[in-house]
Structure I
Amino acid sequence: MTSKVERADEQFEVKRYTVQYPVSAYTFPNEVRIHQVWFDEEYMHVELTDGRLLAVPLWWIPTLYNASPDERDKFEINQSRTMIIWDPSKCAINDELRIADYLGTAPELTREIERARIEAGLTVEEMLIGLREQRERYYAENYSDSEQVS
C-alpha cells in the first residue's frame with residue numbers, strides 16, 4: 001500500500017525580544033555557606049550567606065527527629081561554615097550534616113561539568129544531545145528486549 005504525502009511549506013513569524021538585563025547582571029551563588037540555623041517542631045531551617053533559606057524536614061534526619069528540642073540546639077557550625085555538627089561529648093546527638101547534600105546539586109559538581117563542557121568546546125545543547133545518546137546506548141546495552149526475562 002502506498003500513500004501520497006504532500007509537504008506543506010509553512011511560514012513562521014519569529015518574534016524577537018530585547019534582553020532586559022545581561023547574564024552578568026544576575027547573581028548565581030557559587031558557594032554554599034551557613035549563616036544561621038534554627039529549629040521548629042517540624043523543620044531545621046538554614047539561612048545561607050547568599051540569602052537563600054532552606055527548610056529540611058526533621059523526619060529526613062532521624063537523629064534530629066528523635067532528639068529533644070534542647071539537644072537539637074546544641075550544634076556547632078564548622079569553621080568553613082559548610083557543616084552543622086553535634087558533638088556527642090556535648091549533647092545526646094552524634095551527627096554531622098553537610099548542607100550541600102540538602103541542595104539540588106553540589107556546586108562543585110556543577111562547576112566541574114561546566115569546565116568539562118567548555119574544555120570539550122561544546123555548547124550546552126551539544127552536550128545534552130551527547131548525554132541523551134549515551135543514555136540510549138546504555139539502555140540498549142543493558143536493558144535490551146532480548147535480555148528481558150518473561
Structure II
Amino acid sequence: MCGFLKLNKKYEAYIELTINLMSNFFKMVFTWWNRQTIGTFIYTLFTGKFVDKDEFGNKYYKNLKGKRWVIYKNDVESTKIPPEWHAWIHYVIPNKPSVNSKKFSWQKKYEENLTGTKKSYKPEGSLASSTKKNMKKYETWKI
C-alpha cells in the first residue's frame with residue numbers, strides 16, 4: 001500500500017506540472033497581459049541576449065541591433081519598471097544600471113502605480129477617503 005501512495009503522489013505532481021505548463025502555454029498564445037506573447041518568446045529565444053534582472057523580477061534583454069525589451073515577472077504593467085531601468089530601456093543611458101547606484105537620503109523605495117488599489121492615495125475630502133474635509137459654501141464675488 002505504501003508503494004502505491006508514493007506512486008500516486010508522484011503521479012499527482014506530474015499531472016499538476018503538466019497542467020501548469022499547458023496553462024502557461026495557452027496564456028502565452030492567447031493573451032498579451034501575462035508576461036509575454038508567443039512572438040516575444042520566440043524573438044527572445046533566437047535573438048535576445050539576457051542583460052539583467054531588477055528587484056521586481058523583471059528580465060531585460062537586448063539584441064545585436066541594439067533593440068531593448070523587458071519581460072515582466074507577472075502582469076504587464078509599465079510602471080513596474082524602476083527609474084534606473086526605465087532610463088536604460090529608453091536609451092537615456094548606454095549601459096545597464098549598476099546594482100550599487102547611489103541613493104540619496106530623501107529618495108523613497110520605488111513602487112509601481114497603485115491607482116485603483118487599496119493602497120492608492122486618497123487625499124482628505126475625496127469621496128474614497130475615510131476622513132471628510134470641512135468645506136465651506138462657495139461665495140460669489142460681490143461687485
Structure III
Amino acid sequence: MTTAVGLWTPPAGMLPEVAKGWRAFYGQIWRLCGISPAQYRALYLAQLGRCYICQIARGKHPDDPKGTGTRRLGVDHNHVIGNRIEAVRGLLCTGGDRTCNRVIGWLDYRALQRAVDYVTTSPAQSVFAALADGRSDGAIQGMAYEDQS
C-alpha cells in the first residue's frame with residue numbers, strides 16, 4: 001500500500017539529509033493524524049511559517065533545500081477526538097517547556113478562556129475598587145469569580 005509520504009517528492013535541489021529528515025517527519029505525522037506532506041505544507045503556508053498562537057516561532061520551511069532553521073512546527077491535534085485528521089487544529093511551536101503546544105496541553109479549554117479573561121480584565125482591580133469603596137469582606141469574598149460561567 002502506498003502512502004502519501006511514499007508519493008512525496010523532495011523539492012529540486014534539496015540536500016539528501018534534509019529530504020531524509022522531512023521524509024521521517026512526514027511519516028510520523030501521517031501515522032499520527034493522517035496528514036499528508038501537501039497538507040502540512042498548506043498549513044505552513046497558510047500560517048506564514050509561524051506558530052499559530054505566538055506567531056513568533058518560525059518553523060523550517062518544507063521547501064527549503066538546505067533545511068535551515070532549528071525546528072519544524074508541530075501538528076497540534078485535539079486529543080479528545082483522537083489521532084485522525086479531523087482532530088488537527090494547526091501548527092504550533094514545540095520542543096520545550098515554554099512552547100505553545102506545551103502550554104495549551106497543560107490547560108483545558110475553560111482554563112485557557114479564564115487565562116484570556118484574567119489578562120484582559122485584571123480582576124484584582126475590581127477588588128481594590130471594592131475595598132476603597134468600603135465594601136465588607138462578605139461582599140468582596142468570591143467577587144473575582146462572579147463573572148465566570
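Every number here is computed from the coordinates shown, using simple stated rules; none is lab data. Because the structure is predicted, anything quoted here is derived from the model rather than measured. Cβ atoms are built from the backbone, for glycine too; each structure is taken alone.
Before moving on, here are some points about what is shown:
- Structure responsible for 1.7, with distance in nm of label points 7 Å out along Cα→Cβ at positions 74 and 90 calculated and labels I, II, III on offer: III
- Identity of the structure behind -10500 (criterion: helix-only ellipticity at 222 nm (-39500 (n - 2.57) for each DSSP H run of 4 or more, over all residues; to 500), calculated), options I, II, III: II
- Answer label among I, II, III for the case where semi-axes √(5λ) of the Cα gyration tensor in Å, calculated from the coordinates, equals 45, 16, 10: III
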